[in-house]
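Colleague: Before anything else, here is the set of structures, which you'll find just below.
None of the figures in this text is laboratory data; all of them are computed from the coordinates on show. Nothing here was measured: the structure is a model prediction, and the numbers come from that model. Cβ atoms are built from the backbone, for glycine too; each structure is taken alone.
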Structure P
Amino acid sequence: MELNNTFKVRKTLIEMLKDRNYTINNTNEVNFEEFMIMYEENNYDVVDENNKIIGYFFKEHKAFGKKDLENVVSDIKEKYGNDIRIIIVVKDKYNVSIEKELANPFYRNIEIFLFENLTFNITKYKLIPKHIPLNEEEAKKVLEHYKITKAQIPKMQVKDPVARYYGVKGGTIMKIIRNSPSSGEYVTYRYVR
């Protein structure tokens, strides 16, 4: 069961990294039999081609604590450099002190996801409309077009599962495309805070 779930989580992680516009080498996309070998060798973390981000699986069967965070981040930064973004995937709930640690500027490029939040790709769920994070130029055009400020756009929390999936920070504008049987496709926007 754990092997199967880990395979699903890894697949979702790769889709998430691609949706965030990272270049993931095709050798990372393996079938279940190939994954079984990687799993046995404890070698199933995912790194993009340019070493800009790593999806790291915390493989120990214990609660992820502050010392674990320090060790994982230190090891990864030593291997890949200080600028690498790190997504840590943990099986169980992590220690509350971790949230406080992640507020520290030293950990600004670190995200933590629970296994259960990556067992399927939330953006492919039929009830979730398509979300597109806008870059600064696109956001500026939207604000100018509607003659509004970011404060006038409906809000979306930075901890929203879709916002977390795309890794957006506060201040980002998300374009949301919904399909309606009566009116076809329509677009709304949310301001992430």
Structure Q
Amino acid sequence: MIVLVGFMGAGKSTVGPLLASGLGLPFADLDQVIEQQQGRSVRDIFAAGGEAAFRAVEREALASFLAGPDAVLALGGGAVEDPASRRLLRSASAVSVSAISVSAVSVNAVSVSVVYLEVGYDEALRRVGRDAGRPMLARADLADIYRRRLAGYEAVATLTVATGGRPAEAVCDEVMAGLTRLERAGYSH
């Protein structure tokens, strides 16, 4: 299992399908999976129950995915703000841990690599433009949110790849090379 994390505009939804194709794995975007499961948009889930309700749904969907077959999974940029999701990702990528549990979902832990696609704030904003589907862009504290999330991305990552100013194909190639180095060093994803 390969899990992609990073701020909006980092390239998760662009690099993810390329990576999945190169590895012969399916690709999934966790926000889209949640929308299909819940029958409503992430925006509607936030509006109805607030961020805490969404993060609980997101955490359960993440745990379910981590327990499933290998895939490339892109997480929403805010997933790392949930302490339980961070613990889940850190534990799932720790070679020494055999299994973890979130609610009733057990996760086989030794087969997960968390790849942090790193992007600068200004570049992230250029990439997403004025996408009306991203209500976060209207937040006055967006730069603070970006800075706050950086530590979360770094804390869960087994591999970090800078994406700024680079084509998705080059980023994908670097991710593949990094995963190969991890495997050679005795870490399996």
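Colleague: Output the label of whichever structure in P, Q has the greatest value of FRET efficiency 1/(1 + (r/R0)^6) of positions 152 and 176 (r between Cβ atoms, R0 = 25 Å, to 0.05).
Modeller: The maximum falls on structure P.
Colleague: Among P, Q, considering only distance in nm of label points 7 Å out along Cα→Cβ at positions 24 and 80, which has the greatest calculated value?
Modeller: Across P, Q, distance in nm of label points 7 Å out along Cα→Cβ at positions 24 and 80 peaks for Q.
Colleague: Out of P, Q, choose the structure whose coordinates give mean count of other Cβ atoms within 10 Å over residues 56-63 equal to 20.5 when calculated.
Modeller: Structure Q accounts for this read-out.
Colleague: Comparing structures P, Q by Cα Rg over 2.2 N^0.38 Å, which one has the largest value?
Modeller: Largest calculated value belongs to P.
Colleague: Compute relative contact order in percent (Cα under 8 Å, 6 or more apart) for each of P, Q and report the one that scores greatest.
Modeller: Q
Colleague: -10000 is what came out when helix-only ellipticity at 222 nm (-39500 (n - 2.57) for each DSSP H run of 4 or more, over all residues; to 500) was calculated for one structure; which of P, Q is it?
Modeller: Computed on structure P.
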